[in-house]
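> Multiple structures are listed underneath, in structure tokens.
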Structure P
Amino acid sequence: MRLLDRYLLRELLIPLAFCLGAFQIFYCSFDLVFKLHSFQEKKMTFLDCVTYYLDISPELLVSIIIPVSLLLALLYAVTNHARNNEFTAMRAAGISLWRISLPYLAVGAVCTATVLAVNEFWVPDVADKVDELFQRRLVGKTQKQLLISNLTFRNESDNRDWHIRTYNPQTGEMKTPNIICNFSNGSRREIYAQSGVYTNGTWRFFNVEEWNFASAKDFPAAPTTNAVLELNFSETPDLIRSELKVNQLNLKQAAKRSQLSIEEIYNYLELHPKLSPTRRAVLMTQLESRIAEPFKCLVVVLIALPFGARSGRRNVFVGVAASIFICFSYFILQNVCLTLGISNHLSPLVAAWLPNVVFGVTGILLTTRVR
């Protein structure tokens, strides 16, 4: 790495670290003021409060803190370089503005990969962790209240219907499951069990009564009984949790980028190939936004570079004002596009990627005009 690259990175990473820490502390302090009474009602301890903010940190980082901190730090660093005529000296030495921006683009790429990983592996579990933390502290809460009653879902790809009287999403245990398997030749298989559990990649059902119908008009003389029945169905507890999340998803939550991972959306779409246009629009917009969202870190670099490089000898706080305007405009456009996408008024692909394309292209055009 060239000495110039190390210098530019150092001048960026120091304010970036300060911004990340400051925004995190500011949000937690501000949020605690409004939620302190609620925490007291739930009888949460100091450790519970710390756990709560650790649990929600991944969602805050990827949605707000990382992009805003990167934008603010970039504007601060680039504006400082421009005020001290360092960019002028670099360009007089024959170094183009795009070559100067390589360290910034590298940081943007790292932030993009970080946001993508956190979005996929940590953020989808935030809501469940918070609910579990709150339920643990509520007076009179028992394990029975954590169970889901009368769960029904359908695997359209395998033509299989599930009816479960009670289901524990934490352990994958179910009571009184009823599974109806319909086959292409018109035959049908019905399984009634006292309980079931998913272990080692296989469903195990206990005290099973099984009915096999050769056709819709056929009725067997007697059922087949089994003390234990193992079946390799494609459904897993993870798929059932995805089903529950999607069923609980409404348009308001979708507009706020509800916590569904790319894998969960793909699995749900695979199980339900015949979704209604409204439901498909919601899920496809969610899917495209999950893929597009991390790239806003690269867009931040592209839009901050010309704003800062043009600063000349202006006060560094001009960059702060510019960052507020840029963030405000970007998030407004993003929310408008997501709302249009989930309401099926705009293509999910366009709804998810339009803000990145508009601000990214604008940043490239402005950078090419910097003198």
Structure Q
Amino acid sequence: MASPTNRLLFLVTEDWFMQSHFRHLIGHARANGFEPVVVCRVGGAPALGRNENAREQLERAGARIVPFDFGRGIGNPLRLLSQLSRLHRLIVSERPRVVHAIALKPILLASLTVPVQTGLVLALTGFGFLATARTLTMRGVATALRRLVRARLRKGAVLVVENGSDAAALGLDETRLATNVVQVPGAGVELEALPFTEPPAEPPLKIGTIARLVRSKGIDVAVDAVTKLRAQGLNAELHIGGTPDPDNPAAVSTDEIARWRETPGVTLHGWVGDVASFWAGMHLACFPSRGGEGLPRSLLEAAASGRALVASDVPGCRDCVTTTGGGLLVPPDNVALLAEALAKLARDRASRESFAMAARAGIARDYTTQRVAERMADAWTRAAGK
């Protein structure tokens, strides 16, 4: 392979995901002497209601865009081989100093194609549907991915994780490979974009959640929990921000979404463009994930907005709630205990306000985009061998 340029190739499935979560890294890459190039699908997943100008925003931030359809499925061997071949040719052509692969599919492809002499950062944003998959095929894929990541770490790659559990899930917690792991506070948030506001008058008590409508997010559990609270006489509403993700193998069915729409006390808002306004209209934030999270951006945004948190005791959610002291944790997939936690905060305004203040202070201390950028720069430097 020819001598590398000083390019930093971000491999990410969708332009909107790079724009919404990691656009701030483009400027920091430039500040660290890299030429940022984003390799992604452009304008994909219109059903998600994402920003149609994501590519333009990434370019204005200083990145060059290279269209590439990663696809998020991994069950078609012929398609996977084609993607591997195309990505290999692209990397040979671009001659990057560092490749930064974000999320499972890019991590898989990069681990198989990036030459050993090229710096490699594998940014794990959670195990997604692999964390809750029960089929032998998906369990086999998860095992293969773990082995592949460990093999690349032995050859100098750097793993970036978003919580304190994912490195252990890869078998790295008590091995020498753990020194090749950098933990970042998710995608981070910018506090200026999420000002603290006083909650609205009550009743009703407004409980908010923002997530893609996929099974792993546990929105059905929240719907059932709020239905239970209303049956007990509590005037509560559940407000759901988010849209279906048709490319995800665990997408919620249209029939179930229709059932939610018809459920008393439940409102579906679709894609939320103004996150600050959404949380300004809520009293509580609820994140009933079944697992597979890295560190949910929407959880950080709710905490930054000064809203008490009720979340599942799973990696990522657990880290944020525990570190900030901003709320309560409940076992995943447990309607009764989720309803109990929501009711406790609904009836105890003082505790709710105390959690809310702790949540915002904790985000300001530990979960800003600046802190993410500093740790990512460390990962790039290690991978580049500077």
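> When distance in nm of label points 7 Å out along Cα→Cβ at positions 25 and 185 is compared over structures P, Q, which one is greatest?
Across P, Q, distance in nm of label points 7 Å out along Cα→Cβ at positions 25 and 185 peaks for P.
> Separate question: Out of P, Q, choose the structure whose coordinates give P(r) over Cα pairs in 10 Å bins from 0, in percent equal to 5, 19, 23, 21, 15, 9, 5, 2, 1, 0 when calculated.
Going label by label, the one that fits is P.
> Which structure, out of P, Q, was mean count of other Cβ atoms within 10 Å over residues 17-24 calculated from, if the result is 15.4?
P
> Of the structures labelled P, Q, which one yields -19500 when helix-only ellipticity at 222 nm (-39500 (n - 2.57) for each DSSP H run of 4 or more, over all residues; to 500) is computed from its coordinates?
P
> When distance in nm of label points 7 Å out along Cα→Cβ at positions 241 and 329 is compared over structures P, Q, which one is greatest?
P
Where a number appears in this text, it was derived from the coordinates with a stated rule and is not lab data. Everything numeric in this text was worked out from a predicted model, so none of it was measured. Cβ atoms are built from the backbone, for glycine too; each structure is taken alone.
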